[in-house]
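Colleague: The next part holds the structures, each set out as structure tokens.
Every number in this text was worked out from the coordinates using simple rules, so none of it is lab data. All figures in this text were calculated on a predicted structure; none of them were measured in a lab.
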Structure I
């Protein structure tokens, strides 16, 4: 698995979670997780469903955790 080091390590909206990160945005919880098949993904809900990004399809195949987290919440605080 790639490193789980992130530029968001001091951002209160981001916490380590299993093989990735838990990200809070607008009162909702998302999971940025690494998989062998899809690289970094963004999931949500108890079934860890892939998140849809309007105009981009499923949030899978993202090259870094920081890019996935940034897609959800923007720049680190």
Structure II
């Protein structure tokens, strides 16, 4: 089974566009519709990934966006 962090990072990468970072709301929607994991488990993994610095979020243009840390190193 795919590790939750991999699922989260892939969701972020798919949600971004060439012109904009992934919105947190869009990423969380993808995670809630994921078939392989319980929604609560994925949301807990999302928060853990954020605390551990695997991903980070910040406000931008009136919404919160999220990025994968390793993509920006």
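Colleague: Rg and Dmax of the Cα atoms in Å computed as 11.5, 36: which structure among I, II?
Modeller: II
Colleague: If you rank structures I, II by relative contact order in percent (Cα under 8 Å, 6 or more apart), which sits at the top with the largest value?
Modeller: Going through I, II one by one, relative contact order in percent (Cα under 8 Å, 6 or more apart) is largest in II.
Colleague: Could you figure out which one of I, II the value -14000 for helix-only ellipticity at 222 nm (-39500 (n - 2.57) for each DSSP H run of 4 or more, over all residues; to 500) was computed from?
Modeller: The value was obtained from structure II.
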